[in-house]
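Here, each number is a calculation from the coordinates, and none is a lab measurement. Please read these numbers as outputs of a predicted model, since none were measured by experiment. Cβ atoms are built from the backbone, for glycine too; each structure is taken alone.
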Structure 1
Amino acid sequence: MNLSDIRFPRQLEVDGTAETIRQALMACTVKLWLGGDLDVSMITMSEPLKKVLRNARLKGQIRCGFEAVFDKLENEKKGITSVREHQDAPYGDRVSRLLLFSNDGAERFYRHIEHLLQAHTPRLLGCLLDIDGSTLGSVITGKDRRIKLVMAEHKEIVSGILRTVAAGPRITF
């Protein structure tokens, strides 16, 4: 997915923050894995972002773990395909899901993420966090738990996270 072509949720386009978010995401991109084709944004885990993620968990707006995320995306894809076949309804080409993942995964983990991102483009956007899975687990649950992957699955929380990323610190090289 080319970051310059991303279409964000409508509320971000309408309120004028989409371009700021786009620039923040393009400020630092990295290859997802050494042999991969996909570049992803690397973002800093700031205190405001931690707060947004904790609130999202409390509201049931994020899903944790690769298998849970994979199952949810596949079920949604089947539903979208069914609706499109029966109603000839237009399918949006906007980001509606946000995948955040830790920086301590094995190559295989990142290959699986690349496959997910490619299979569910343009509605799924992925960002690499500058923290490990243990820290991400602590941030989200408040407990000693390892979480390497989370997906924000509501456009309101996706928009909230993206606004926070745009407002927060960025990693620069």
Structure 2
Amino acid sequence: MEVRFRRATNADCGIAQQVVDRALRDYGLHLVLELGDRDLADLEAHYDARGGQFELLETADGVVVGVVGWRPASDEVMELKKLYLTAAARGHGLGRRALQRVIDAARDRGARAIVLETATVLRDAVRLYTRSGFVPVEGEAAGSFATLTDQCDRAYRLELTALA
């Protein structure tokens, strides 16, 4: 499946929320705008203003089939906040491509690690992360995800220095 990555603005908040909610519902979860997904209500403040980026994955005919968003957690750690694909987009290598964009951006900024939180029920995502070298972490190693949300019960970390 061919897609292009397009930087999102606040005009895209609605479609980003739809993609994330649809993807979560496939696994029995849902969007929680007042807690873990509040970043989707103001993409520019939560990503651009913090030195990060939020992108939509669009097909040639403009259909949004995924989202990816990352931002610095500290000078040395990047956090992957969002990576969701619609059901039709899964299994085409788009998750790997989106994750590689985050890894490349983190390296370009001199980050030493990437952290993320996810839910155990998101088995495809967990498989993608572990195959890419992410390991489960808790506490200080989880950085901004040391305290997890109700829906997200696992934190993962990728040491970029180990990949150099």
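Out of 1, 2, which one gives 18.2 for mean count of other Cβ atoms within 10 Å over residues 21-28 as computed from the coordinates? Let's see the in-between values first.
Numbers: 1: 18.2; 2: 15.8.
Source structure: 1.
Computing distance in nm of label points 7 Å out along Cα→Cβ at positions 77 and 109 for each of 1, 2, which one ends up highest?
For this comparison of distance in nm of label points 7 Å out along Cα→Cβ at positions 77 and 109, the top structure is 1.
Quick check: -15000 is what I get for helix-only ellipticity at 222 nm (-39500 (n - 2.57) for each DSSP H run of 4 or more, over all residues; to 500), calculated from one of 1, 2. Which structure matches? Intermediate values should be presented prior to the final figure.
Numbers: 1: -15000; 2: -7500.
The correct label is 1.
Using the calculated result 35 for relative contact order in percent (Cα under 8 Å, 6 or more apart), pick out the matching structure from 1, 2.
1
Just checking, which of 1, 2 has the largest value of percent of Cα pairs over 20 Å apart, for residues 5-100 alone?
By percent of Cα pairs over 20 Å apart, for residues 5-100 alone, the leading structure of 1, 2 is 1.
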